[in-house]
Each structure stands twice: as structure tokens, then as C-alpha cells.
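Read-outs: derived from the displayed coordinates by stated rules, not from any lab. Here the structure is a predicted model, which means the values were calculated and not measured. Cβ atoms are built from the backbone, for glycine too; each structure is taken alone.
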Structure P
């Protein structure tokens with residue numbers, strides 16, 4: 001055997017041994033930035049529900065999960081018990097314009113407590129951050145707009161859309177207009193965060209529109225919209241990055 005062949009064999013054997021030793025070395029777990037331990041292994045929705053701790057008398061059940069729903073942001077329930085959710089597939093996109101986000105309807109058709117029918121009601125949205133159902137349609141916060149969307153032929157698909165107000169900012173994607181909630185006075189309430197600088201105005205199709213109206217410059221605030229007259233009001237200002245509205249028996253928010 002020539003010296004060149006022996007050298008080549010030695011290189012191959014050495015490389016093989018090196019690769020085996022490298023493969024046998026245990027992989028060090030990756031620790032995320034600003035954390036002191038690696039994340040847990042991924043769990044199924046059912047496994048995650050079992051790990052939750054709730055007060056006595058309460059239970060956690062999985063009603064819907066991936067892949068049937070993706071990145072849900074907001075939810076509402078209609079008079080038929082259907083869940084309406086917004087999905088933000090592109091979060092945290094800051095640029096305005098049509099996107100790939102959507103509104104989806106979830107139904108439990110056999111009464112077993114699990115959603116088994118999923119209908120895409122509306123597409124082309126861009127971080128839809130709030131939703132409410134009422135007055136013959138669906139109200140969607142899709143900054144810079146608050147939309148009123150209808151299904152006029154009953155096929156489960158949006159076919160009529162109205163911009164009620166516009167001018168909400170998009171500078172801070174986690175402080176967008178959110179938490180669309182019906183108040184005890186019949187108005188639709190919502191919130192906006194402190195760093196999402198906005199200048200809300202009526203759309204040109206709103207019956208309250210006036211070309212010389214100065215609008216409402218707001219940051220952190222609670223606003224409301226009358227569902228019939230389409231009137232917009234700044235209800236109060238303050239806090240920082242509010243998400244979530246609830247009213248008690250006295251009408252306090």
C-alpha cells in the first residue's frame with residue numbers, strides 16, 4: 001500500500017471518529033435572552049390544559065386549538081353560541097394596507113362542547129385587534145379603521161363593509177384599538193394604548209362626517225361608538241396600555 005493511500009485512509013478514519021464523537025456530545029439547551037433556564041418542551045393543547053391551576057369547582061377544557069385556529073387575538077360570542085375570533089397571522093406588521101389576517105367563525109354543531117366547524121368570514125385584514133357582534137353585523141378594530149361588516153346573503157362570508165371611523169395609529173402594534181365591548185347603555189366601547197398616537201375622524205361615508213371636523217387626537221383612552229347613529233366619543237383618557245373592558249351591575253367600567 002502506497003504512502004498516499006495510507007495517508008488518505010488515516011484521514012477518513014480520523015474524520016469518521018471525530019464525527020462520531022461530535023454526534024455523541026449532548027446538546028446544550030438553549031436559554032432565551034434574559035432567562036435563567038431553557039423553555040419547557042412543547043405540549044399539546046390537552047396537556048397544557050391539564051397543567052393549569054384553577055380554583056375549586058372550576059375546570060379547563062380545550063374548545064378549539066391549532067391548526068383550526070392560528071394566533072387568535074380577540075373573541076366574541078353571538079346569540080347562536082358561535083365564537084367569532086380574529087386571527088393575526090402577520091403580527092407584528094406595522095405597515096398599513098391589506099394583509100393576510102382574518103375573522104373566523106367557530107361552531108359546535110353536535111353539542112359536545114368542542115368546535116367542529118370553522119368558517120373564514122373575512123380576509124385581507126391587518127392585525128384585527130378587536131371584535132364585537134351586534135346590530136346585524138360584526139364590528140372589527142382593524143387599525144386605522146373601525147369596521148362594520150355584514151353577511152347579507154347568509155352564506156357565512158362577509159359581503160358588505162363600512163368604515164365607521166378611521167385614523168387610529170399603527171406605531172405600536174401591541175397598543176392598537178382593542179376590546180370592543182357592548183356597554184349597558186347600548187354603546188360599543190373600545191380602548192387604545194398610550195404609544196399608539198391616533199387622530200380619529202369620521203369616514204366620509206359616516207352620516208356624521210363633516211369636512212372641517214377636527215377629529216379627536218388621542219393616545220391612551222376609552223372610546224365609544226353609537227351603533228345606530230355612528231357617533232364617536234372619547235369616553236375617558238388615561239392609564240397606559242389598557243386591554244379588556246368589563247362592566248359591573250352599577251354600570252362601572
Structure Q
């Protein structure tokens with residue numbers, strides 16, 4: 001048993017795997033691992049980081065388990081333009097195919113836990129997203145479509161197939177056809193659309209520099225880099 005606050009992921013995983021009481025609460029884990037009371041809050045943050053990494057999984061009653069013990073595996077999902085996805089597992093096993101109706105709000109690049117439902121020879125295993133561990137992004141770039149009741153943003157990246165609903169008070173002054181950056185408030189469960197608020201209005205896609213800004217925001221590049229991209233054409237010679 002650990003008697004100081006230097007607890008590693010291996011210690012937590014071992015404690016959960018050897019638990020005879022099943023899933024453990026954070027305080028039970030801390031007691032098992034000998035975490036001092038003054039280190040409990042940092043220990044809870046450590047557990048959250050392990051959860052996001054897919055090392056442990058939170059279940060009912062705010063208890064933790066090892067994902068593998070209930071048939072779950074972690075990985076990163078890549079979506080296709082058709083709306084389906086493939087999860088590259090951390091275990092380096094075959095990629096797992098996820099049908100569009102089994103994404104459970106997962107978006108391209110998210111870290112997820114998957115449950116494999118079927119395996120067929122010569123084909124990728126098929127599964128469902130059990131939960132999203134860590135979001136790859138919380139903003140989306142798209143085209144603003146105005147409506148008196150509730151407007152929407154259509155993502156420019158075709159891997160994001162759902163429109164994002166925008167209430168009139170969260171439109172940020174955007175006009176029909178503007179390219180905007182939306183901060184997501186919800187990711188849209190089931191057949192529901194995601195929702196968010198306009199954070200930045202970039203302008204029309206035909207305006208000078210807007211296409212560059214849209215791409216840069218899509219890759220979450222820094223403001224300094226955005227300015228460099230816009231100034232670069234002015235610094236380059238007209239002829240080479």
C-alpha cells in the first residue's frame with residue numbers, strides 16, 4: 001500500500017483490479033492507497049485525468065472501475081463524410097467500426113470508450129461508443145443560416161454532419177451566409193442537433209482572408225499565427 005501522495009496510474013489500476021468490493025469511490029481508493037488528507041483534492045484531479053485518458057471509468061454512485069473489466073476499450077475516433085466512424089484503439093488492435101446511430105455524440109478526434117458488439121472474419125469489429133472521455137474541440141466553424149425562430153450553423157468540415165442550432169440571443173450579430181465560429185453548448189444526443197453560440201463572425205467566405213481564417217480556426221490555431229497568415233501574402237513578391 002502506498003503511504004504517501006506519489007500515486008501512479010498503475011497503483012490506481014492495481015487497487016481497482018484487486019478490489020473485492022467491486023467499484024470503488026474516490027475516498028475508498030484514497031484510503032486504500034494511503035493518500036493523506038491534504039493530498040485528497042489533487043488525488044481527485046488525478047483520477048479525473050485517468051478517466052479522460054481511458055485508464056479508469058466512472059460508473060453509478062461515483063465509483064470507478066477498470067474499463068476492460070466490463071468489456072470497454074479506449075481510443076480516438078475518426079469520422080467519415082458518410083457520418084460513420086472508426087476508432088483506433090490504444091491497444092493497437094483492429095480499428096472498430098462505429099455506425100452513425102451509435103456515435104453517442106462523439107465527434108471527429110474525440111477520445112472515447114467503445115464496446116465491441118460483433119467481430120466478423122475479414123472485417124473490422126463493430127461497436128458502439130459507450131462514452132466520450134475527452135472532446136477534441138469545443139468550437140466549430142460553419143456558415144450561418146438565419147431563421148426568425150432559431151437559426152443554425154452548417155459546419156464547413158463535412159465530417160460534422162449535424163447542424164448546430166443557434167438561438168436569436170446567441171447569434172452574435174451574424175447575418176445570413178456569414179462564416180462564424182460557434183462555441184458548442186451541447187453536442188446533440190440521438191437525433192437531436194447540437195446547440196451553441198456564435199463567438200466570432202469572420203465574414204462572407206468570398207471576403208479577402210476569410211477562407212484562411214476559417215481554416216485556421218478549424219485547426220484551433222493561435223491568434224498570432226492567424227495574423228501571420230493574413231500578412232504573409234502582402235510580404236511576398238508579386239513575381240518570383
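Of the structures labelled P, Q, one was used to calculate distance in nm of label points 7 Å out along Cα→Cβ at positions 45 and 85, giving 2.8. Name it.
Working: P: 0.6; Q: 2.8.
Value 2.8 for distance in nm of label points 7 Å out along Cα→Cβ at positions 45 and 85 corresponds to Q out of P, Q.
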Origin of the derived value 0.20 (FRET efficiency 1/(1 + (r/R0)^6) of positions 29 and 61 (r between Cβ atoms, R0 = 25 Å, to 0.05); candidates P, Q): P
Which of P, Q yields 21, 18, 7 [semi-axes √(5λ) of the Cα gyration tensor in Å, for residues 173-212 alone, calculated]: P
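Have a look at P, Q and say which one yields 258 for volume of the Cα convex hull per residue in Å³, as calculated.
Numbers: P: 258; Q: 204.
Going label by label, the one that fits is P.
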Value -6500, calculated as helix-only ellipticity at 222 nm (-39500 (n - 2.57) for each DSSP H run of 4 or more, over all residues; to 500), assigned to which of P, Q: Q
Entry that produces 1.06 once Rg/Rh (Cα atoms, Kirkwood Rh), for residues 101-140 alone is calculated, selected from P, Q: Q
